[in-house]
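Input: structures, listed below.
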Structure 1
Amino acid sequence: MPGIRTRTRDGEVALTLDACGGPGGGSGVDHDLLDLLRRHEVPATLFLNVRWIDANPAVAQELAADPLFELANHGKRHCPLTVRPRTAYGIRGTGSVGEVVDEVRAADDWFLEHVGERPRWFRSGTAHADDVAARVAERLGQPLAGFTVNADLGATASASQVARTLGGVGSGDIVIAHMNRPGGATAEGFARALPRLLRAKTSFVTLTNS
């Protein structure tokens, strides 16, 4: 859909990790996954939900200071971004332009204080949006980030599934995975796949640098 970024430049792969937050999304921190990316010096764009930030203020500030990572906006309500009441995965979306604006702007104050600028990208909860909401987000300076590869199925996939999915990424892909479910198998799956991808000279970038 117009207004949603779903590809990088040819020859590049963008890893994006969601930190969903809240009782439904989970506010944990997958330190194993973050440490793995640091050891291999693999950049990623991290989509932080306001509730996750509130639950992990020290970690959020640490990530803001780490040049390896680009921080982006995952809203606050963690819901579909729509101008009429709609649902995705049983989650009710924003229901008006005003609610869309509130959801996109929810993280602005934290980003201005800790990153020094407003977020450059937004990803809605459930990654669903309608065309009007996408245009609103773009006009607010935070265009929507989609994806082409779902690596961990909301942190429910096994390590073998994650590794197999990552093994198939290629030029132009945007990968989504989750960094808020340390009890899942995302980190193990990445640990199996990343060395092979790096040996294959895969070029990892953040969304803004792609």
Structure 2
Amino acid sequence: MGAGCGHHETTFDGMSADYKRRLWAVIAINATMFAVEMAAGHWAGSQALKADALDFFGDALTYGISLAVIGSSLSVRANAALFKGVSLLAMGVWVFGSTFHAVFIAGVPSAPVMGVIGFLALAANVTSVLLLVAYKDGDANVRSVWLCSRNDAIGNVAVMIAALGVWGTATGWPDLIVAAIMAGLFLTSAFQIIRQAMDEKRQAMAAAAE
């Protein structure tokens, strides 16, 4: 499920063996948690868990793309970041749509399952954030990895809050509200990534024209 993306004169482009090792570890964490959280989301009937699981899947996929384009030209890296931004935008729209649909059919999700899985996912995401925090400032490709990891941690805190809300109110509304907030976070980060990627594409075109 962003922070401002400023322009940097010199930006880290991912060319580090240590960064690549950390990225592989984060990819494994995200792929595992996608399977765990999506299954739990279906079992618990939680839109917030499903939204967070989808974010795990998107992250595993886009981190793989990030790894593949490290060392490529600025234009290629910017295009990869642009693709990730558009993908994140699509996820945000999907979560908004599914949450709106669930308003009319939702039952009460299982608060204990939401709480337990939310805590497990938070632990996974805090681990990812700690692995990547040293590389949070970089080009659009690197920056998008950091934003996605940070969003995940925020999303898991939100899922746990939703679980408390569901338990306290005995309704599904806290779950749906958190899912909608997470969708908004996806969209905000998507626009930031797309903006920086377009900036870098213009830089690459200007450099090629010189």
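Every read-out reported here was derived from the displayed coordinates using simple, explicitly stated rules and does not represent laboratory data. Bear in mind that the values here come from a model prediction, so they are computed numbers and not experimental data. Cβ atoms are built from the backbone, for glycine too; each structure is taken alone.
Of note:
- Distance in nm of label points 7 Å out along Cα→Cβ at positions 12 and 156 - highest-scoring structure of 1, 2: 1
- Largest in mean count of other Cβ atoms within 10 Å over residues 52-59 among the labelled structures 1, 2 is structure 2.
- Answer label among 1, 2 for the case where distance in nm of label points 7 Å out along Cα→Cβ at positions 20 and 172, calculated from the coordinates, equals 4.6: 2
- Identity of the structure behind -10000 (criterion: helix-only ellipticity at 222 nm (-39500 (n - 2.57) for each DSSP H run of 4 or more, over all residues; to 500), calculated), options 1, 2: 1
- Taking Rg/Rh (Cα atoms, Kirkwood Rh) as the measure, the highest value among 1, 2 is held by 2.
- Origin of the derived value 15.1 (mean count of other Cβ atoms within 10 Å over residues 36-43; candidates 1, 2): 1
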